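Every number here is computed from the coordinates shown, using simple stated rules; none is lab data. Bear in mind that the values here come from a model prediction, so they are computed numbers and not experimental data. Cβ atoms are built from the backbone, for glycine too; each structure is taken alone.
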Structure 1
Amino acid sequence: MSEKVRIYQLAKDLGIESKDLITALVDMGVDAKTASSSIDAETADMVKQLLEDSQEETSKPAESAT
């Protein structure tokens, strides 16, 4: 049986609001209704990777247009 992760715990680990994580999960097609819902560890790892990638993109300094 696969390991399960609570949405509220994953949100806490990622430093984001549970409701924002739920919205992202629903957009990804994951059945997530409440912060106390569980998702499998594979999905949690995928979410972590996606958020890390998006944070890297937003933290890159913009190149100046000179």
Structure 2
Amino acid sequence: MTPIERAAKAMYDAVQPEWDWNDPDAELLRRLYRENARAAIAALREPDNVMIQAGAAVSRIRRLRSC
């Protein structure tokens, strides 16, 4: 498991949403958590670029949903 995956799973465990992390149909939701984890880690490394990265993550999620 990658550091991003571990961080995303930790976020999921903290929130305890109504969907199951292991559900194959929840891939888009897992991707959202991974994108949030990437943004959180980036915020710690490069705080000035957080808003740019967060906007890019939202754009990627929107593109995935439109497919």
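Among candidates 1, 2, the computation of Rg and Dmax of the Cα atoms in Å that gave 12.3, 35 used structure 2. Assuming -24500 is helix-only ellipticity at 222 nm (-39500 (n - 2.57) for each DSSP H run of 4 or more, over all residues; to 500) as calculated from a single structure, say which of 1, 2 it is. Comparing all candidates, it corresponds to 2.
To test your reading of the models, identify which of 1, 2 gives 36 for relative contact order in percent (Cα under 8 Å, 6 or more apart) when calculated. Here the read-out was taken from 1. Determine which structure produced the value 1.1 for distance in nm of label points 7 Å out along Cα→Cβ at positions 13 and 45, calculated from the coordinates; the candidates are 1, 2. Corresponding structure: 1.
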